[in-house]
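Trainee: In structure tokens below, several structures.
All of the numbers you see were taken from the coordinates with simple rules; none came from a lab. What you are looking at is a predicted structure, and each value in this text was computed from that prediction instead of being measured. Cβ atoms are built from the backbone, for glycine too; each structure is taken alone.
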Structure I
Amino acid sequence: MKAVLTRVSEASVTVDGEVVGAISAPETGGVLALVGVGSEDAPDAWETMVRKIAELRILEGERSVEDAGAPVLLVSQFTLMGATKKGRRPSWSAAAKSEVAEPVMDRIAQGLRERGIPVETGRFGAMMRVSSVNEGPFTLLVEC
């Protein structure tokens with residue numbers, strides 16, 4: 001499992017012209033979390049990802065999302081699992097199939113909510129337009 005975590009003041013996901021998820025946190029900051037689920041992920045990798053998203057001190061003043069009560073926009077991003085070492089066409093064989101990945105994304109969202117973190121999501125499997133206002137910019141690659 002991989003994630004790109006970006007500190008944002010606002011972010012949104014639009015599908016077919018409709019905003020399906022959005023966060024705005026100009027004072028505390030928030031996190032746009034693009035998450036790719038892998039076919040070889042450990043069964044409990046989602047728990048580690050929840051902990052990383054919630055506890056990494058990536059917001060202003062070295063605070064975590066959990067410390068700040070900051071919102072998270074969680075977006076499924078299978079393309080993070082793309083392999084590009086050979087040739088000119090990425091391989092997606094390391095990405096989990098949708099019937100595996102979608103429940104994992106749901107578990108991550110629920111795990112964050114159980115920690116009291118406000119979570120908005122994209123729409124799994126849809127063609128999404130993701131917009132964000134990055135702060136810093138501050139972006140991390142997290143692997144579990």
Structure II
Amino acid sequence: MTKTYDDIIHLPRHISEKHPHMAVSDRAAQFSPFAALTGYDAAVKETARLTDERAELDEYMKAVLSHKMQIISDRFKEQPEIAITYFQPDEKKNGGAYVTADGIIKKIDEYERIMIMADGTVISIDEIIGIEGQIFENM
């Protein structure tokens with residue numbers, strides 16, 4: 001009784017004369033994952049990324065911040081160490097994030113409505129929601 005393939009099992013392997021032998025690394029590339037939707041994963045991650053909504057300050061909090069900025073202006077030469085919490089709008093979608101910058105104020109530009117920290121961070125005055133520091137402890 002003969003088994004299936006007994007007639008060809010011991011024949012030498014065919015080597016093509018037309019096509020060169022494929023390298024192992026090229027052969028492995030055939031089986032690498034295929035991304036039919038290029039950029040889809042990035043789009044899903046971007047959509048899933050959470051952003052905060054900008055908080056609206058009431059008149060009392062605006063007055064407190066204005067008073068604190070006046071104190072900073074009056075004592076500018078002392079270079080007080082302060083922490084400013086502000087809203088940083090997201091570049092890609094609605095909302096943003098609240099960020100706290102610690103350091104010394106280098107410049108306050110009332111015309112442009114920005115504060116520039118000593119490390120170069122530019123903060124929009126309209127986005128500030130909190131200012132803290134030792135110079136405010138007597139308030």
Structure III
Amino acid sequence: MSVRLGLDARLYYGPAGTGATTEITNVKDLTLNLEKAEADVTTRANNGWRATVGTLKDASIEFQMVWDSADGGFTAIRQAFLDNTPLDFKILSGADDDPEAEGLLATCEVFAFTRNEALEEAITVDVTIKPTYADNAPSWVNGVAV
């Protein structure tokens with residue numbers, strides 16, 4: 001396994017149900033948050049130790065884009081936020097055709113679209129997306145598998 005740099009990672013999107021095939025290049029820093037809820041399964045047999053099992057998984061994807069209304073990815077995400085329309089997103093550690101790239105594929109809703117207007121910087125937008133109700137459950141995929 002080789003080291004992966006963040007600048008080589010990729011974010012893809014597409015209409016819900018299409019598998020996300022269009023790359024969004026107007027992305028700065030991106031964070032893929034994966035967590036599990038937990039349930040207490042402690043019994044007297046645990047000899048005074050708490051026992052926990054994982055239950056539902058949760059994902060959120062946060063990234064920043066330069067405000068560019070001529071960029072197709074930017075306008076698709078802005079419109080999805082305004083219209084409450086889900087999109088498919090694929091968050092990969094490399095290019096879509098790289099067999100070693102891996103990441104999350106999910107139909108998501110845009111939950112945050114926050115505009116930042118720093119005095120000495122370009123206008124940017126902070127975006128938060130999360131999996132939503134869809135025909136296909138989120139899945140962990142490889143680049144060439146989808």
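Trainee: Computing P(r) over Cα pairs in 10 Å bins from 0, in percent gives 9, 25, 17, 10, 8, 8, 7, 6, 6, 3, 0 for which of I, II, III? Walk me through the intermediate numbers first.
Mentor: Numbers: I: 13, 43, 34, 9, 0; II: 9, 25, 17, 10, 8, 8, 7, 6, 6, 3, 0; III: 11, 37, 29, 14, 7, 2, 0.
The structure behind it is II.
Trainee: A value of 1.00 was computed for FRET efficiency 1/(1 + (r/R0)^6) of positions 8 and 120 (r between Cβ atoms, R0 = 25 Å, to 0.05); which of I, II, III is the source structure? Walk me through the numbers before you get to the answer.
Mentor: Values: I: 1.00; II: 0.00; III: 0.30.
Here the read-out was taken from I.
Trainee: On to the next question. I, II, III: which one has semi-axes √(5λ) of the Cα gyration tensor in Å, for residues 40-95 alone, as calculated, at 44, 13, 10? Write out the running numbers ahead of the final one.
Mentor: Values: I: 30, 14, 10; II: 36, 15, 7; III: 44, 13, 10.
Clearly, the read-out refers to III.
Trainee: Which structure, out of I, II, III, was relative contact order in percent (Cα under 8 Å, 6 or more apart) calculated from, if the result is 38? Write out the running numbers ahead of the final one.
Mentor: Numbers: I: 38; II: 20; III: 25.
Of the structures listed, the value fits I.
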